[in-house]
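Student: For reference, the structures are reproduced in the following blocks.
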Structure 1
Amino acid sequence: MTDARRLTCHCGAVELRVRLSDGLRTARRCDCSYCARRGAIAATAPLDGVEVIRGADKLTLYQWNTMTAEHYFCSVCGIYTHHRRRSNPNEYGVNVACLEGVNPRELGSVAWTDGISHPSDRMDQ
């Protein structure tokens, strides 16, 4: 696992300490109905790799459909900070743009995950 990084929302009310599973090599986008609208690049962190340092009371949870994914954002400035994944509830996705010292534009092309075809959404189950 990589060294801890600082992650903050836009206004600074929320601060996380994040240890990414494999650095920015895990960065990706998702095309599910929510992520496609949000447009954020997320990198992977294990559940024990995300620690709220400040602003736990400012984090707001958003869930829908299967209620498995947990999307967190700052209730003050509205910035998405991280989410517990539906594809793997043992992982978090963290907003790369909120990581201190990271410019998402410098990542180049970022792979997409097929969230539209998630197995939990198939009618044949």
Structure 2
Amino acid sequence: MNLFSLLSLALLGLALLAFGTLLAAAIVFNMKAGRRYRQRLAAELNRLRLSRMLGALGIDIGSYLHNERVIDIHHQMHRCETCRNTETCDEQLADGAIDGECIGFCNNEEALRKIAGKKSQSA
């Protein structure tokens, strides 16, 4: 091997090392950013009736946030925020009479039934 080949090989090795380091750093950064985003989403969810509804249906909020698509979560949160059945929801949640069959008043009925169905299939 001549000097040019050795120099080229050394530069290629340094480039690969730099790429690997930057890739690992980007992965760590994205994981931390995703965790912070999910924490903010959880805090926003906790202020809505939707979080109590999930709990009443036996759906763990952590697994809900992890398994559902973020866009679906945002749609469900929006439907909860704009709901006009708040009195019925509060009464049902206070009575503890919530199950998958008696949530017809909820704007998220279809989505909640699907999530509860997935939960029961995996159990």
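Student: Which structure, out of 1, 2, was mean count of other Cβ atoms within 10 Å over residues 60-67 calculated from, if the result is 11.4?
Tutor: Numbers: 1: 11.4; 2: 13.9.
Of the structures listed, the value fits 1.
Student: Using relative contact order in percent (Cα under 8 Å, 6 or more apart), single out the structure from 1, 2 with the greatest value.
Tutor: Working: 1: 28; 2: 24.
The structure with the largest value is 1.
Student: Using helix-only ellipticity at 222 nm (-39500 (n - 2.57) for each DSSP H run of 4 or more, over all residues; to 500) as the calculated read-out, with -25500 as its value, let me know the right label among 1, 2. Don't skip to the end; give the middle numbers.
Tutor: On the way: 1: -1000; 2: -25500.
Computing helix-only ellipticity at 222 nm (-39500 (n - 2.57) for each DSSP H run of 4 or more, over all residues; to 500) on every structure in 1, 2 gives -25500 only for 2.
Student: Comparing 1, 2, where is FRET efficiency 1/(1 + (r/R0)^6) of positions 4 and 68 (r between Cβ atoms, R0 = 41 Å, to 0.05) highest?
Tutor: Numbers: 1: 0.95; 2: 0.15.
Going through 1, 2 one by one, FRET efficiency 1/(1 + (r/R0)^6) of positions 4 and 68 (r between Cβ atoms, R0 = 41 Å, to 0.05) is largest in 1.
Student: For distance in nm of label points 7 Å out along Cα→Cβ at positions 44 and 84, which structure out of 1, 2 has the highest calculated value?
Tutor: On the way: 1: 1.8; 2: 2.5.
When distance in nm of label points 7 Å out along Cα→Cβ at positions 44 and 84 is computed for each of 1, 2, structure 2 gives the biggest number.
Student: Tell me which structure, out of 1, 2, gives 14.0, 45 once Rg and Dmax of the Cα atoms in Å is calculated.
Tutor: Details: 1: 14.0, 45; 2: 23.8, 83.
The read-out comes from structure 1.
Student: Work out which structure the value 5.4 belongs to, where distance in nm of label points 7 Å out along Cα→Cβ at positions 12 and 108 was derived from one of 1, 2. Could the numbers behind the result be given before it?
Tutor: Working: 1: 3.5; 2: 5.4.
Among 1, 2, the structure yielding 5.4 for distance in nm of label points 7 Å out along Cα→Cβ at positions 12 and 108 is 2.
Coordinate-derived values only; no laboratory data. What you are looking at is a predicted structure, and each value in this text was computed from that prediction instead of being measured. Cβ atoms are built from the backbone, for glycine too; each structure is taken alone.
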